[in-house]
1. Please compute mean count of other Cβ atoms within 10 Å over residues 39-46 for structures 1, 2 and give me the label with the greatest value.
2. Comparing structures 1, 2 by Cα Rg over 2.2 N^0.38 Å, which one has the largest value?
Structure 1
């Protein structure tokens, strides 16, 4: 999870996504439509993406993506708190 924390700490709005995931696409579109400029990490296109995906799944206890962080705080994925 240190790797995820490092990536999240670098930017104010972070989305962990998969390029083939329709829910990830929906969340990215939703935020872009509001004028947000998130940092998006497509875990399926990253060399260490499987590690990141496992860390997200372990921390959340459910599928890893989409995962949205605002101000270094996890706010949700397909079910925003």
Structure 2
């Protein structure tokens, strides 16, 4: 089975959607690094209230509510892309 790429989860402390996203990412076996945007003016301006945001490099994959079903669909897409 192909290994999933390292993703970045942009989040803010105290964000319940971000906490849900992290739990779902963990349950589904994603490899990601959390990145707190609260201390970064540029990232806050870029993502604002649209967090959580899941990205692969500069490519935004998903934003907003990261439900298990959305993440499962993304996982299949990423695995297909990796061949």
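Nothing in this text is a laboratory measurement; each read-out follows from the coordinates by a stated rule. In this text the structure is predicted, and so the values were computed from the model without any measurement. Cβ atoms are built from the backbone, for glycine too; each structure is taken alone.
1. Biggest value here belongs to 1.
2. When Cα Rg over 2.2 N^0.38 Å is computed for each of 1, 2, structure 2 gives the biggest number.
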